[in-house]
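The following blocks contain the structures, represented as structure tokens.
Every number here is computed from the coordinates shown, using simple stated rules; none is lab data. For clarity, every value in this text was computed on a predicted model and none was experimentally measured. Cβ atoms are built from the backbone, for glycine too; each structure is taken alone.
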Structure P
Amino acid sequence: MSKGVIGQPFTFTVLFLDGSNNPTNVTSPTIEVFYFNDSGQRIHIVAAGTVLPSSFPAETGRYSYTFTIPSTLEVHYEIYGVMRGIEPATSDNLVIEQQIDLFPEAEPGGMRASFVKGGVC
């Protein structure tokens, strides 16, 4: 499960593996991104069959896709990304699903990182 901020970009990254758990470039890599509304209807953010591009820099078997989480969504929704490809050596359909939990848009000045020097107690 991943975390996403409403109204902000989110990147799905996937690594496809063959039957021996080695990275493999797949045929016809695609992605679809959707959520279910309050009535249970599937609402597409990225249409099924959208081309899933190779990552940059290119790496065997790794693909990524960036989209912006709609600002109209609320934190009780969950977004699903389904990435598909065909393993060339076996023609197996490889399917990977990733779920995103939503968090509200950050308010100006609302988030701050701080670093603490470690020490011996």
Structure Q
Amino acid sequence: MNETIKIKLPKTQTTVVVSTYLTTGQSRALQSVLFSSGSFDTEAGKFTGLTGDTFLKMQDKAVEMLVKEVIDKGGNKKEFSKEWLDDLPVEDGNLIFDKINEITGSASLSAEQKKK
């Protein structure tokens, strides 16, 4: 079963339950966003033709996959939606995206990079 962490948002006092790691399928779904938006130059070992919008799409998809539960300050469970996220104060939204970026970033690091 996927391990989770709880993030308490400072402005709205909402608690967001987030998976602590990507599954293989989730990782591949995020990679698919890259491949559908650009191409991989095997000689240079990097993607080309990507725009900043590609990374925003990847973040949005990662949030949808990793946020498991939203609990308002009254203890009521709410349905996660992109609209809910977009309506959050930027301080709260940034906190969620920072954690999502940390989780998705560690999924692409090699074992040696993770030790540093």
Exercise. Could you figure out which one of P, Q the value -15000 for helix-only ellipticity at 222 nm (-39500 (n - 2.57) for each DSSP H run of 4 or more, over all residues; to 500) was computed from?
Key: Q
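Which structure, out of P, Q, was semi-axes √(5λ) of the Cα gyration tensor in Å calculated from, if the result is 29, 16, 12?
Working: P: 30, 23, 12; Q: 29, 16, 12.
The value was obtained from structure Q.
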Quiz item: Thinking only about distance in nm of label points 7 Å out along Cα→Cβ at positions 10 and 42, which of P, Q has the largest value?
Solution: Q
Exercise. Compute mean count of other Cβ atoms within 10 Å over residues 26-33 for each of P, Q and report the one that scores greatest.
Key: P
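Have a look at P, Q and say which one yields 29 for relative contact order in percent (Cα under 8 Å, 6 or more apart), as calculated. Provide the component values of the computation, followed by the final result.
Working: P: 34; Q: 29.
So the calculation was done on Q.
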Quiz item: The value 0.70 for FRET efficiency 1/(1 + (r/R0)^6) of positions 18 and 34 (r between Cβ atoms, R0 = 25 Å, to 0.05) was derived from one model only; which of P, Q is it?
Solution: Q
